[in-house]
Structure I
Amino acid sequence: MKAFRLGGALETESPRLARLFELGCVGVAEVAGADGPQLLAYFPEAIDLQLDGRWEDVADVDYLADYRRRLLPVRAGGLMVTPSHRTVELSVGEQVVWLDPGSVFGTGHHESTRLALAALWQLDLVGLSVLDVGAGSGILAIAADRLGAGSAIGVDRDPATVPVARANARLNRSRARFLAGSVDHPELPRRVDVIVANLYAELHVALMEAYLVKLGAGGKLLLSGILTRLEPSVREALPATSPCKVRREGEWSFLEVACPARQASA
């Protein structure tokens, strides 16, 4: 087992931590350092992280197994996301998404994922087409399928996420499909009713035009993963006439955007 030591604290490093888990990190601990708090990110082996820090040898402990033992279910609206080894009780109308932690980001424990799940729960998705951009573990597309979507498709530029998302869909007996690519994938429908994307602010800005082209008349754009301090840049990328609802949790913002009028006649 290897640990990568870098400066920072758990409560302020969410974007960087998300990237570490995307690269295969199996656990992170905050430790005291001479110049303040530091992080130890545990990996099965040393890899090129392109981050300032250093690798250290650590005892060969199954940190992932320990993390799974301590992982609790998460509620977002009437959705419950839970690892498969847990037993859960649901109230009438609630839905469960079974999801085991792994190397792909998206277990429902992060604020940005919870905000997106809660927004899906609040929409009437029955019969609608839903596109999950940056699907990762597949949690949002699977949740949409659970909530009655007519179709749910997830796309991710990292092809390594696709088999993970498909395995999670099988675990949930979900019809959600997953493809390697982005909003312009040739196998996607010409228009969709809902786009949900849990990405970073800069990616939302870069993809905004593609989002708007893909949305159908009266569609909804659900944008998560936005640090609140960067929220203005995303809002500036939206058409001026687009009604926008904002929800915030901690340092994260979530935007629910109505399809702009110029798309209604497409």
Structure II
Amino acid sequence: MALERGLAVIALTDHDTLGGVAEAQQAAVGTGLEVITGVEVNSEGDWGDLHFLGYYVDPENGPLRERLQAMRDVRVGRARKMIERLSEMGMALEWEEVRALAGGDSVGRPHVARALLNRGYVKTTQEAFDRFIGNDGPAYVPRLRLAPPEVIQTIIGAGGVPVIAHPAHSGAAAVEHIPEFVGYGLRGVEVYYPHHSPEEIEMLLGLCREYGLLATGGSDFHGPGIKEGASLGSVYVPPECVERLREAAGRHNSPAGA
């Protein structure tokens, strides 16, 4: 799909797992498409629910693998508890159907929401969050709390470039704390994003200039038929963003999959 849409570079940044990266890079060998090794890590605390992207991380880095495994283990237990609470509320779901919707080893609230939709308990996945599994919902279960400093330092320790994901979309607190996160080692901001307005993009570019941060971007594409994010390649990201990201990671323009 990326090749059909004329893309030169994509980054695979699944939540809390690097499980699909090797397969994607192998598929791209010989095509001219670069697949950047990446991951998206959730952080929760006084700052709110924030997401951080790690680009060009080493998939074999021990501390990174251990933390991601711990987060995946907690995700499974968390999803099971949410299913139990929903069942007690009269909305029966089976663990196997939720796990099948995840299609991998990273199970999260979006998969519970889609199961609720498939069963007809809600009309949209957003309704599932708003009424039942959002942070204030009756079936909400807290996740493993990794603070932003720990997430950022883990990404750096794995040789990666830490970038805060969609900060304007995450709320005012995410934007307000960017200067603080710079002190922990933050290197970039996801500026170009489907739900960032032109005014928000300009504001974030201003922060990048002020604090010497990289500007990155992406579609947040979640797969065919999934409404989250946007269609693959639908968000324009200037080529110089990729060039600066490579420089920050100490990489050169290399063949796909290398």
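Work out which structure the value 13 belongs to, where relative contact order in percent (Cα under 8 Å, 6 or more apart) was derived from one of I, II. It traces back to I. Looking across I, II, the calculation of log10 I(q)/I(0) by the Debye sum over Cα atoms at q = 0.09, 0.17 Å⁻¹, for residues 100-219 alone that yields -0.20, -0.77 traces back to I. Out of I, II, choose the structure whose coordinates give helix-only ellipticity at 222 nm (-39500 (n - 2.57) for each DSSP H run of 4 or more, over all residues; to 500) equal to -12000 when calculated. It was calculated from structure II.
A value of 39, 33, 19 was computed for Cα extents along the principal axes in Å, for residues 156-235 alone; which of I, II is the source structure? It was calculated from structure II. Between structures I, II, the greatest calculated value of distance in nm of label points 7 Å out along Cα→Cβ at positions 84 and 212 is seen in II.
When distance in nm of label points 7 Å out along Cα→Cβ at positions 132 and 188 is computed for each of I, II, the one that comes out at 3.7 is II.
Bear in mind these aren't lab numbers, they're just calculated from the coordinates by the rules spelled out. Note that the structure is a prediction, hence the values are computed from the model and not measured. Cβ atoms are built from the backbone, for glycine too; each structure is taken alone.
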